[in-house]
Structure I
Amino acid sequence: MKTALRYALMPAVFAGMALGLTGPAQAEFPDGPIELVCTTSPGSGAAQWCQLVAEHLKQPDFLGVPINVTFKSGGSNNEPSVYVQSKPADCQTLMHMSGSFTGYFNLPHFTYGYKDFTLIARMEQHIYAVAVHADTPFMTYEDLIAYAKANPDKLSMGSNKIGSIHHRHQELLHKTAGIDILFVPYKGTGAVVKDVVGKHLDVGFAQPGKWMPHMKAGTVRVLLLLNEERLDHPMFKDVRVPSELGLDYDIPHQFQGFMLKKGAPPECIAKTQAALEKVFSSDMYKDYLAKQPHVNPAFEGDLDDLDAEFSQGLEDTRVLMIKLEILKE
């Protein structure tokens, strides 16, 4: 009886469609301002990058609507993930994310997990460097290792939030070197650099581009570049990498990209991805890359590839965090 009733109603449905009685048409994306949630604090390198991307996206030949940047980074980025999940899954709320989320999503206090989001783009990878104030006696990284071995937990080193890729990299570096240095979490690398320059922090972990002005001023000394090979840059060509000191480990590299709340329509995902790829290919973005020696362009927009890569990273990071005693089994 239910089947017969369904087919009996079909002519009426088609008639309604012909007369335009199917309800209001769905608005085409984007139909208003977009909120770009930047998961860091203002003044950080990532914050500047979020502003740069937003400046592009608002242009008429990109998305052509106002892009409002909101900064949220509390709870090792649990705050922005909860905030985005409170919004409709309609692409009008775009969340900046990074490789650090492979660690954040493993933290026990997180309300939502990776399954609640769709990773839509990876845009770039970053290199970091370890530096100290120029007034310290540490002329090389070996000097720092020797002091740390003789004085366990007397030095403090700052980097990004608990569970971040910076935190994991810092602990992995110290474990490989056989030293104990206190971890000091920050909301962004801008504050790390500021505190090293102000002599409030012994050792800092930040992007080479963040250290460069202070290198020029003679206030900081970069001891180690956290990469597989040296940078081809006049200010960093003599800065050694871990393998040159016999510190062999798989270097975890930070990346930046964007996520959406799971369930966003494929059409608006595709349109957002196209706009982001256009940003990546723009002259302004190329100029930005030329001024940032620590940034490697690495655009990826294939949803399946991104999902497979991030899912594997999530699993591998959990194992590493347990090994480094950041997490308990």
Structure II
Amino acid sequence: MLAAFVSVLFKPIRAGIAVFMALAAVFGGIFGFEKAEISHKNDGCLASFAVISDTHLTDANGRREVLEIGLEDMSKAKDRLNALVVCGDITDHGKITEWESFALAMSRYDTSENDIMVIGNHDTWGSDDLSVTKENFIEYNKLATGREINGVYYSTQINGCPAIVLGSEGDHTYATVSDAQIEWFAQQMQAASQTGKPIFVFFHQPINDTHGLPYTWEMNKEDEPGTGGIGDASDRILEIIKQYKNVFYISGHIHAGFSKGEGKTVYSSVEKYDGYTLVNTPSYMYSDFLRGGNFLNGTGYVVEVYENEVIFRARNFISGIWQPRYDETVELK
């Protein structure tokens, strides 16, 4: 009975998406979007992956349905994705039932060769005991992705490109990063630099005072520097990143949409610096138009790596629509 009710409940959503897709096919060029399956933009793609953030799953089946529509889009890619990254706040409260909902959604779709989970601040709130929330992340990481890890930070690869996952070791909105994690990160970055390939670093919280922070966090001009970012460890992490070239630091957390605003006081999804690039992934579930940019749910990036460049392609995974006006290309050095 419940399954039938949920099916009926979401028929209007799927119908609305179908109408939107039909309109996109006719008027997409006018409004700056394009209905098309996931496939490489250019020939010679060396690696490609989808990155979404802030799925904020609750106990409600409806929330999982919204995620599953996006996962279905990824699973139907013409050019198979090498990875799917969920960049934190996977759950809304870190509860077991929410983790189970995520694992169930992931089990229903074969989205990529390598699914990667990043812990977010909401994912640490399932218990007053931090060891419990850590174990929950480890357990459901294995259940959802098949990966065995022993902590909230670990390394992997995306079709040969180094992928380093950082994670908060506390339960605050900002990140708690131990000296041990900082030292590990420095070692991982040094090793990754030897590959000669672009390095992707994933952390839920952005580098302090980037992407319009601190203002874009609470929309408060009185916010102190560092608000809405990593916190105390931000400078140390950034200093390590600055030692290398072709580094891409990808975060979530702000709940903004796609934007190409210019200047550090304006929200911009992608900020390019000398040797490294900071990318803030739009919130998949709770975008806030006040923070800037396109605020439709279901958005994220498809990232394509080529010999001389990395392309960030804006996509709405719910509707299956590219939004090329928000694409960014970064030349490799």
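Of note:
- Structure responsible for -0.40, with log10 I(q)/I(0) by the Debye sum over Cα atoms at q = 0.10 Å⁻¹, for residues 84-267 alone calculated and labels I, II on offer: II
- For 23.4, 88 (Rg and Dmax of the Cα atoms in Å, calculated) the corresponding structure among I, II: I
- If you line up I, II by relative contact order in percent (Cα under 8 Å, 6 or more apart), the top spot, with the largest value, goes to I.
- Test item: distance in nm of label points 7 Å out along Cα→Cβ at positions 172 and 220 calculated as 2.2, pick one of I, II: I
- Origin of the derived value -12500 (helix-only ellipticity at 222 nm (-39500 (n - 2.57) for each DSSP H run of 4 or more, over all residues; to 500); candidates I, II): I
The numbers here are math on the coordinates, done by the rules we state, and not lab data. Not measured: the values here are computed from a predicted model. Cβ atoms are built from the backbone, for glycine too; each structure is taken alone.
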